[in-house]
Each structure stands twice: as C-alpha cells, then as structure tokens.
Structure P
Amino acid sequence: MSATVAADAGVIDPRRDRLVITASAMGTVFEWYDFFLYGILAALIGKLFFPADNPTAALLASLAAFGAGFAVRPLGAMLFGYYGDRIGRKYTFLVTITLMGGATVAIGLLPTYAQAGLWAPALLLVLRLLQGLALGGEYGGAAIYVGEHAPPGKRGQYTSWIQISVVGGFLLAVIVVLVSRRAMSVAAFEAWGWRLPFLLSFLMLVISIVIRMKLSESPVFRAMKDAGTIVRNPLLEAFSDKANLGNVLVALFGVAAGLTVIYYTSQFGTLYFLTGTARVAEEEALLYLAFGALLAAPFYVGFGMLSDRIGRKKLLLAGYALAMLLVFPLFHLMADGANPALSRATRANPVVLEAPDCRFSVFARAPETECGKALAFLSKRGVAYARAEAPDVALRVGSARVEGFDATAWEAAIAAGGYPLVADPAGKQRWKIILGVAVMVALSAMTYGQVAAILVELFPARVRYTSMSVPYHIGTGYFGGFLPFISQYIVVKTGDPFAGLWYTVAVVAMAFLVALIWLPETKDRVLEHQ
C-alpha cells in the first residue's frame, strides 16, 4: 500500500471524514426515505392499485409488492457488488442512488387502477423491483466507503452513521407524509396528494448526486488498484472460496436476518399493530413512531462507539437476547397504552368464532362462503378471537351469542362487549406507546449500530463489496422484507393480534445461535491488510 493511501486510511482528517460520512449518510437517508414511503402508504396504495371488495386482500397484495422490492435486492447486491469490487466504491453507489431516485419519482407519476386498469399494479411492481435492485448496491457501497476511511479504533463509530441514517430516512418519510396530509383534505390526499412525497425525491436526488460527486475513491480500493490486485470475477472468488463462503452464510443467518427482523418489527410491525389492532388513527400512529424513533436514534451511534470498546459480537448477542425477551411485553405495553378499553374488553368478553373447518383466502377479491365472510369481517375489525368447531357459523362475545353471519348484528355485539371502533383519546396513556416504540428502536440500535463494521471487517478487501452485500440483502430482503406480509398473514389466520411476533422471535433465535457459534470477533482487524 502506498504512503499516500496509508495516510488516508490511518490518520484522522476531520474535514475529509465529515465529507465522507455526510455524503454516505445523506445518500442512505434518501434511499431509505424512498423505500419507507411505500411501507407507510401501503394501505392507501392497496386501495389505489389493488382494488378488492376484501380490504384485507388489498392490504396484503400491497404488502406483497412491498416485499417484492426486497426480493430482488440480492440480485442488485450481486450486480453492483461485482462493479463495486471491479471499478470502485464511489462510482457504483452513484449509479445506485440515481436508479433509486428515478424509480421513486416515477411512482409519483403512475396512473392508478381506476385510470389504467391492470397496467397500474404492473408498472408499480416494476418500479418496486428497480428500487430493490438499486438498494441492493447502495448499502454495501456506503458502508464500505466509510469503513475503509475510518481510522483504527473508530470503525464502529464511523459506520454507525450509516445505520442511523436508516432511521433518518424513516423519520423523513414520516414527516413528509404527515405534512402532506395536514396540508390538504383526506379526499385530496387520497386523490393526488399521496404523489407529492414521491415527487419530492427529485430534489433530494439532485442534492445527493452533487455531494457524492465531490468524493474521491476509498484509500483501500486505490491501494488495490495501484498494486494490481483487483480480482477479475468477484462473484466467483467470493463464493468459491470455502472460508469466505462460510463467512457469507454466517453474515446471512447470524447477522442480517436477526437484526433486520428486529428493525422491521420496531417500525412496520409497530405501525400496523397500532393502526390495525389498537385502532389508533394512522396519522397519530406515525407521530408516535417518529417521536419514539427520535428519542432512541442516538443509541445507534452510541452502540457503534461501544462496539469499538467491548467488541461487536457480545453486543450483537445481548441485543438478540433482549429482543426475544422483551418484544411481547413491549407490544402488550403499547396495546394497553393505546387502547385500554380494548385490552379490558379482550379480558372481560373474549370473542369466539364458531364455525366449521373452512378455507379462507386472504387474496380473494371477495369471500364467498358464510365462514369466509365471518373471517374477513373479524380480520378487518382487528378483534382478537379464538376458533371453535361447530356445524354452523356463530359469534360469541362473552356470554352473548349471535347465530349466523350478519355484519350489522356482529358489530353491535362486539360494541356491546366493550370493543371500541376507534381508540378513545381520553383513555390513552401515551407515555406507554412512546416508551414501547423507543425501547423497540433502542433494541434495533443495539443490533444494527455496529453491523456495517461487522460486515466490512468480516471479508477481504478484494471481494468485500460482493461478499457483504449479498448476504446482507438476502437477509434483509427475505427475512425482513416479507416480515410485514408474513406477520399480518399469521394474525389473519390465527385471530391473535400478537401471533405475528412469533416470526420475529423465531428468526432472532436462529440468528443468536448462528452468531454465538460461528461469528468471530472482528473489531481489531486491519482492513487494508486483508
């Protein structure tokens, strides 16, 4: 490695480091803003692009399209990882941010189902796939660029700014959506105002490109280029070497999968739980999420710095263990704070659906059987219920019983049992909601804050972009990206609003065991010597 490159990599240059961190973090904020917009507006997008008489089907179809964007992220990781290891970190993540921004702006220009029929969801899906493809190359580029500039002993601190920028993207998306909603009527927002947050991406895209154009290539990549050690085929080398392949699998199952489901549970899981089960208005739920995330956001940098002192592995394992222990109590705390009347009614007058063993497809435009209609009704109402085998359909609410399916009679019985249609503002204990959200985000920070440092340190420089991007985006794309869909599907099929959390616990338990057994401690590794 040349003396100039060594100086770049080993000496703290505050001005250079601020530019490196700011440019990388701002780009990541922008890209995650783009991706989170869809998740926040999933219910409305479901109505506009996936119309159905069954609102549960529309929501789940929208969430499936949300997950599809994550599904192609591994392909983006392979494509842009290849070029990141071949032509450089800087130019690769300039391409990814341009592709991401262009696709987001285009979503704001799409016709709806009412305007274009089946072309509308088809075009939406194509743009979601382009977003996912771009995001597959963005994270690895930003994390590696910062990590390869960071001085020894500060890599966790420096790269943690990439992690906190994910929270920044979420907060920015929430703020823009809330301001847009407040600026117009509900009818206007649902007719055309929802497009504004997507179109705003054009301005942020221009700013991000201008800032990133000022960057120079990372010192580690320049050293490889000067030494002539750049590999011909990063994909082949990354996955043909048994030792490196083993680390790829550890990164996938022990790191990316676990921390991602914790993060998405803290964001989208909480949002859908508050609006669907706790009956909190969407705008109010977004405010809780924004405030809770803002309170806990500094923990990302704090835990990144702590990992520089005590190590990455033990902090990751502690975060996994606490998440498994606390996720159910935290969601019960939020439920009790958001809608105490609902919690009391669930205990005092449990709902039981008596029905024959019937099939109910959440994807059907409209349920046909009486049993299917009953399940659709209860899913839409967000009421926890148990199932009991019976020859005919009936509903029990406490001691009351209504024979046959009749939406009006069932709604009256549920209301008489004390189940509120919306959360009562006077009965809310808002501190419980905010505390629950903040602790969930803090748990995410405990596992997510140092992850960029772990992944950068785990792999050799010559195939680093490819090796870390692929497992990260398979983990986030499949284990995390489909979490909203899978958890909501579990809730719909079981009738238990908390049942979806078992998916989070199961994935985190797997990640804990894999990390405990096979993840090495990486904090003292020297990147330029790998």
Structure Q
Amino acid sequence: MPTRRRILQAAATLALPSVARAQGAQVLTIVPQADLAVLDPVWTTTYQTRDHGFLVFDTLFGLDSAFRPSPQMADGAISEQDGAIWRVTLRDGLMFHDGTKVLARDAAASIRRWGARDGFGQSLLAACDEIAAPDDKTIVFRLKHPFPLLPDALAKASPSMCPIMPERLARTDPLTQVTEMVGSGPYRYKTDERVPGARVVYERNDAYVPRSDGTADGTAGPKVAHFDRVEWRIIPDPATIAAAMQQREVDWWLSPDADLLPLLRRQPHIEVETVWPTGFIATMRFNQLNPPFDNPAIRRAIIGAVSQADYMIGMVGTDPALWRDQVGYFCPGTPMANATGMAALAGPRDLDAARKALADGGYRGETVVVLTPTDIASAKALAEITADMLRKLDMTVQAPAMDWATLVQRRVKTEPVGQGGWSIFHTSWAGLDMINPAGHIFLRGNGKAAAPGWPDSPAIEALRDEWFAAPDLTAQQAVARRLQLQAFTDVPYIPLGQYFAPTAYQSNLTGILKGSPVFWNVRRT
C-alpha cells in the first residue's frame, strides 16, 4: 500500500514629492535594495528578482521559518515504492493571471525548466527518470533512486524559487529569459506602470485563493494579500530614503544603510528589526574562465590577504552585534558549519606572503576587473575594499562603476576582460542559502552549468553527491568538513564574513514575516 506523506509543515525637512505614497491606505510602498533588472526568477539568483517572483508566481511547496516544507499549491504529496515514486496533487482553485487553469503539465514543465538552472533542482532532476503529468491534477516523479528531499527542493525559497508558470512559458529555454509575467501568485505584475530606475508596480490578484489551513510563516501557509497594490520605489540616495521614512512617505525600507540605523531608531513611528536570523554572507566571486583567476594557485593566494573583519567593518561599521568574521563555507550556527581549513582565513594576514604566493602561482600582471556597483552601498564597499587590497598586492586593477542592474547583466559575460568581461564581483547571500550543499549555489564545481564565475571542480561535485547520499546527519557533517577543505583548495569563491541587516518599516504595519521578504500577510493598522 502507498505510504501517504503529507508535508504540513537625511534631513527630515527635505522635500520629497518624487517619493510621495499613492493615495489611499491600500498601497504598500517599499524601497528595495536595488532596481529590478530581470523578471525571470529562473534566469537569475538576484534577490530583487526572487522577491518579485514571490509576488507574481506561486510554488508547489512553501518553507516555514524552521526550514520545513509544507504544501502550497500542492494539496499533498505521496511517496510510494520505498521512495522510488512521488505523486504531488494540486489543490483546487488555482488559476493563472491570464484566466487559464493551473494544470499538472504546467507544473511539470516549470519544474524541469527551474531544475535545469537551480543547484538543488539539478540534483532533483539528476535523480529523476521522468517528471510526468498523467492527469490535470497529478505530477508524478519516477526516480532512479530515493530522493527524500524532494519537497524541500520544491519548497526552496532563496535565492531562487521554483515558479509555476504556464507550460507555454515554461518551455522557454532555461538560458533565455521569460519576460511575459503570467503566474498564479497573489499579485499581478503591472507592465504598463513599470518605470525602469524609478518604479515597479503590482496589483492584487483578486482570483487568488489562499490556502485555508495553517498559519502564514515564511513562504508557507495562507498568502493573504491585504493591499490593493504593492509599489517598489527605486531611490538610489540613502539620505532621501531616510527622510521619506521619517515623513511617512515610504512604508518599508528593506535594507537600510548601517550608518542610518541610529537615525531611524530614534523615530517613534519607525520599527527597526532583524527579520533574517541567519543573516547574510558576503562573498568574493572569481571569473574562472579567464586569466588570472582560472589558476587556483592565484585564487588561493588572494585568501591569504583577505581580512573578513576589514570587509565587515567597511560594510556595516564597528558594532560587533551586526557582524562576525571567521566564517567558512557554511552559515555559522547551522549543522554543516565547521572549522576545517579555517586557518587559511583566520590566521594572521600577510601581504608580503600573498605577493610571493601570487608570483609563485604564475601571476604576470594581467588586468583584474572588479565590478563596482554604485547603488548598493554594501556591495560597493566590498568592491572598493577588494580593489584596494589587490593594488596593495601589486596587481593591475580596474574597478568600473555601474549600477547593480548593469552588473547583473555584465556578470553573465564569459569573454576576456579586454572584450568587456570581468574578473571579480561581490554579492551577499542569505545565510539560509548556505546552510548545506543542496541549495548552496556558489559551492558548485559544475563548470559552464554553474552560476557566473563558472568554477570547474569534479572533487567538489563528487563530495556534493556524497552528501546527498549520506544516511544521517553525522555522515552529512563528515562530508561537509571534507567539502569545506576542498573549497579552500579549489576556491570557488571567498567568504568575506556574516552580517545581520535590519529592515525598517512604519510601526503601523503588522504581519511582516520572518525570513525572505514577502509582501502578503502585511496589514496597515
């Protein structure tokens, strides 16, 4: 008999006409970290696109604040034949924004497209012989071997989610962006109101039917849209945003600059809260297709010059409550975190030794291009610290300035720097994205199939497969230690420390959920 496994689980007086909130109490006005550069949440891992994706698209499973998957679009899941087959059944009332019904074949095509790009999804697809839709409500996974983390994969919330879209869109090549935004989520994307560099608008989907069971928690539970509209305002100047918050012209600033937090905390009508308990991990990512960072010896030499404390202070200031150093390849405080190989980052920094290691490793003066975003203060600080460090190592450095949207487009270029390519970019990942090898996008070594940077490490890939096959937590932790040691050898990226980024919102907002920012469940009192 089948075994049913139901997964339940600046100056306050500054005039700001350009950011004044739309009329009426049913508009939620938000300042994101940066503009929305890409609409397709399968095509990129940027958090702005993920946040956009959760407004427009729904997912088969949600993930609660304890990282447990539970049905969302799914009514439930059945595991049969000792895990060789999974059946996921869609719940009633699911409609796309274009008025068509959500069918199992839409979900199956969406999973295949997402799985071609996402790290966790790639592992799921590798375990599958077939993902089929035998009827309009049932998705069947026929597996080569048991994959007990299947609901966890489909519930993945960050940095990319598995967006369910119509089959006609889901058949788009995973390497090609989908630009027609037809989902089944609680909000519709308003193409006609989009103003690049200024505004992104969403309108409540009145046909959306939230789950009737459970409690909103993370991306799990009922997604109840209390606002008629959600408006993102793109405001590059932090002082302007702070003044708008003080004048109540903006509801929610997702990621305030650290040096403005004391000002915001002094305002009785503004709440400043840390809603991401695992914080964020800052990273330095190399382009490993071209010199000089196609050479692992040169990547290892850079580790010897990196001071995580310098990066964290440059990003968020000297308050020790806001950051920590001595951070490895897994999020601190989570089961896979370990100290193996950490002497490479935690020992004394020695620029002379790093210069020698560069020379011994074969650095011959090649130009290093450090992409430097101007509109995200934290990423700008990381880039500037790296450029300064590399110059101290006598490397030839260029640090072209650009907005984040331009950086996102440029970082996919594989050409050499002389043809518009790049050498290093910096980004931060939610700690949640680095708790284990399953969803850890930067801890891959699958070459051209990897995220921009494209590291090629068969040893990392083999250890990742071994982690999936580990029978219990103790065995997983043993593999994680070996995986971290291999990462210090192959250097797919360099971790630069963990920081905790508070968010700021008007105190008349309630219902803001812990975890990745979502805009349902939020009310204005």
Structure R
Amino acid sequence: MDATGRGIGKAWTPLLFSLILIVGMVLGFNLKDTLRNKRDINTVIERNDRLEQVIDLINDKYVDSINGDHLYKDAITGILKSLDPHTVYIPAEDMQEVNDDMEGGFSGIGVEFAIVRDTIEVTSVIDKGPASLVGIELGDQLIKVGDSVVAGVHITSARIIAMLKGKQKSNVSLTVKHFFSDALKQVSITRDLIPIYSVDAGIMLDGHTGYIKINRFSATTHKEFVDALKRLKNDGANELVIDLRDNPGGYLEQATKILDELIDGNKLLLYTQGSHAPKTEYHAEEKGLFEKGKIAILLDESSASASEILAGAIQDWDRGVIIGRRSFGKGLVQEPYEMGDGSELRLTVAKYYTPSGRCIQRTFAKGRAAYQADYEKRFVSGELTGKDIFVLADTTKYYTANHRVVYSGGGIKPDVYVPYDTVRLSNDMRNRLAGSQLKAAIWDYFLSHKSKLKYKNIHSFLTSFDDEDDIIDTYINGINIASRKKIARELNRPTVRQYFKTHIRAQIARFLFKDNGYYAVMVEDDNVVTKALEVLEEGDYSDIISGKGL
C-alpha cells in the first residue's frame, strides 16, 4: 500500500485484500450511485428521547466515570445488530480513510514502503510524483520525518502513514539515506494528490487474450478499465479475462459503466427495489468497447457486491463464462446518512436483482456471527477445496438468455468450478512465504543487483531472469539452525520450490514493472487463469453459453 496512506506496500502485505474486503463491505452500494450524495440523518430520524435519557442518567449517576461517546457507539451497534450484516455505522474518525480508498486518491508524497529490520525502505516511487521530483529513489531509507527519528525504533506503518499524509500542497521534511551511501540527505516534499488505483493490471496472457485485474470498484474504476482495455485491444486482444477475485465491491455506477462496455443494445443490467425504495432499472446505453469477443469472469468466495452485479449480468445474458468458486453473496443496497459529528450510517434500503430477476444475497437468518463464519463453513465442508457442492436456500429457477438454469440466494455459482489450491504448501510454509525473512532476502537481492536488472520489458524479464535459486539459498542460510534442515527439506520438494520461485519472481517483477510485472508472473502459475484460457480456446466456451455444458 502507498506509504502515505495505503499501508506497508502491496508487495509486502498479504492482508491487503482482506482489508479491502472489509472496506468494500462497509461501503456497499447506494441508490444514488455515489457516496458523495449524502443526506443529513437529522432530517430523517427524530431524536430518540429514551436513549438520550438513559445515556444522560449514566453520565450523571453511574458509579464510575464513563466515556459518553463510547456509550453512543455501543448503543448504535446494539440497535444495528437486529438488522442485516451490511447496515453499518462508521465513526467520524474512520471516514477519511474509507473515502480516500474509494474516491481514487489522497494527499501524500507518492511512495510505497516496507519495514525491513525496523527500517523504512522505499519499494516504489510514483512517476512524476512529489517524492520523485525531489530525487527519492527505489531502495532509499527513511531516517527522519520532520524531527522524528523513524529508523530502528520499532516504527509501525500506521505511524508512518499518519506522519506522511497531510493537506494538499503542505510540506513535509524527510531525512533519507541512499542504499549505497552512508550520507544522509534532507529533502522538503510538497504533498499532492496521489492516485489509488483499482485496476491492478492490464496485460496480455497470449497473443490474443487480454487480462484485467480489478481490486475494487472505486470512483475511477471505469476510466482505469477503459484505459487498460484500449491498450490491450491495441496489442491484439480479441478475448478478455476479467479477474474479480478478492474484489469486495464498491460503487454501483462503476460496475454498470463497465457492463455497458461489454453488453450491447439497451439490455437490462440490473434493478434495485425495496419496501420504501421504488424499482430502479439500469440499462446498457452506450456503444461499448468490447461488445463482441469471448469473455471469462474470474470469481471466488471474496468477490462481492459490484463484482457479483457484473458477473451476474454477464452470466444472465450469456455474454461470457464465469470461472472459479461461488461468490460471497451480497445483494443488498446501502444508502449513506451523514450525522452531525461527521460519522455516517449506511442503511440497507433495497435489494438488487440480476437481469433474470434473481437476488444473490445469502441468508443471514442465523445472525451476524453465523453470516461472518460462512467462509470457514465453506472451507470445512470442502466446497472451496474440491467439492463443487452448495445446498440451495432458494430453489426457485431463473433462466439466462439461452435458457440455462441459474439460482438465487447464495452468490453467483460459476459455470466452471476451480477449487482453491491447497496442495502445494503446508501452513508453516505458507507463513514462511509471507514472512519477513523471505521478504528481506528478496529485497536485499534486488538492491544489491539493481544495476544488472535491466530489462526492456516484462517479456524479456520473464524469459531471462533465473536467480530464484540464489535467493532461496540466501533465505535458507538466514534461518535459525534449528529450522534450517526442515525448511531446506521442504524446499527440495519440486512443487514447493516452484511455488517459492514463482513468488520470488513476482516480487522482483513488481519492483521493476509495478503491478503489471507482478501479475504477469503470477498468472503463469494460477490454476483459475489456466482453466480460463482452456475454456476460451476450446469448444467448451460455446457449449457453456449455449446451455450444452462441458
């Protein structure tokens, strides 16, 4: 994530998508298609005198001192517990972070960083951004921010973020050290608007298949998607893979705009309706960039809301195939109500329905705890790891354009099921893959070999880079002696070693070519992408969308 507001860097944060999932679920959708259209809740909800009286009595009479703000938050949380899981209250202090992530930008200095051995290391610098303009380079170490030392003091990413973010056009002083120099350099950086991209990658998988990875639907997603799609079409793409795995959703308007690029005519894309919200239909309107050509949509259990809207319309119109695992199952629409203190209530006011008329919201009748435990339940049952099973809560049949049967009530069920890949690594090795020791070995290699890592493009890197074994050896030698033999034995297993090598190549590629480089490596060893290419290239594609099946 960006060092000025997005955490410790995508290259180093396995929890990024979990965080985005939480943010996306909080945001949900609203009937006005944008969080910028807000209404003061005081014009909608009258003061609850009983609640005020109880809180006033507690403040005045309770035996111990009480924080009144906490009482209000707890009271609101208690009220919302009886509603659906996606009606949420967002405290005022959290609103800025939530909105920054979804509005597509914030005010910062334009770097990503990792904390390596208690040192802030710059892992990416935005081209022509504020930090780049004053000479900050990949590999620089941040020693001070202002007068505060941030090296070797167990600094946290949250503290660095708070120190580096600020008002647009304000200044921040940094003391930095270049990797190959002991000298310290002080620079003054003028903060500016830094984009937060929602399209991670736009690359060619082969000579005619483009791949676009969307991590959420923010205010700039449609524009980012169009820019990526135009580049891919110029490179010869006439088939398209859209990766919505781990995408928690976001703005409804952005999903419908992307659908308008893919679906022709004036076709219905979705509609919303609630007890107090009239039916609102969303149709394709414009001539799209990719209304012809094969499409594969990749989904998993963390694909929610806008991701499911997009996939549902593609599936219902038989415009493409859905590949992966059953999606999250969120079919509720939230509308934001701003409170006087800057906090916000996002209240579910409607459900959304795919073109065939299905609502994919899964049941929350057993309460929020059971609802949130659904992932674990799917894993234990084997649904995620090899058993294409799902007991329907709603057996009502709905039909696609080609009269294929689809169901509601539990997410989007893929046309082609691909299980979660668990066979390659033990839990211990997965933890080591994401651990600080391997990250440090990769980073140290990159810095010490930066002068020789000169590649014209991603393709030349993919065909030429072969130093993964050296990095693995350095990593093993850095492990404590008690664990070294065990880890070395594990890494001698071909599948484990290959998985580690892919991960290492991807991290190096990200340093060199940003996210496009990372995904160019990762898709080569991705069983869902491999299946998508098989389906697109073989007769399976037409059999699926025609209703003949595999």
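What follows is calculated from the coordinates using simple rules that are stated; it is not laboratory data. Keep in mind that what you see is a predicted model, and the values were worked out from it rather than measured. Cβ atoms are built from the backbone, for glycine too; each structure is taken alone.
Can you spot which of P, Q, R the value -22000 was calculated from, given it is helix-only ellipticity at 222 nm (-39500 (n - 2.57) for each DSSP H run of 4 or more, over all residues; to 500)?
Source structure for this number: P.
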For structures P, Q, R, calculate distance in nm of label points 7 Å out along Cα→Cβ at positions 306 and 402 and state which one comes out highest. P
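Name the one structure among P, Q, R that Rg and Dmax of the Cα atoms in Å, for residues 330-377 alone of 16.3, 41 was derived from. Don't skip to the answer; put the middle values down first.
On the way: P: 14.9, 38; Q: 16.3, 41; R: 14.1, 42.
Derived from Q, not from the others.
A value of 50, 32, 27 was derived for Cα extents along the principal axes in Å, for residues 98-225 alone; which structure in P, Q, R was it taken from? Display every interim value, and only then the final one.
On the way: P: 55, 30, 22; Q: 47, 37, 28; R: 50, 32, 27.
Computing Cα extents along the principal axes in Å, for residues 98-225 alone on every structure in P, Q, R gives 50, 32, 27 only for R.
Out of P, Q, R, which structure matches 15.8 when mean count of other Cβ atoms within 10 Å over residues 314-321 is calculated? Walk me through the numbers before you get to the answer.
Numbers: P: 19.9; Q: 15.8; R: 24.2.
Of the structures listed, the value fits Q.
Upon calculation of distance in nm of label points 7 Å out along Cα→Cβ at positions 210 and 258 from the atomic coordinates, which of the structures P, Q, R produces 4.3?
Values: P: 4.3; Q: 3.6; R: 1.3.
Among P, Q, R, the structure yielding 4.3 for distance in nm of label points 7 Å out along Cα→Cβ at positions 210 and 258 is P.
Quick one: P(r) over Cα pairs in 20 Å bins from 0, in percent came out at 22, 56, 22, 0 when computed from one of P, Q, R, so which one is it? Before the final figure, lay out the partial values.
Values: P: 23, 53, 22, 3, 0; Q: 22, 56, 22, 0; R: 19, 51, 28, 2.
Answer for the origin of the read-out: Q.
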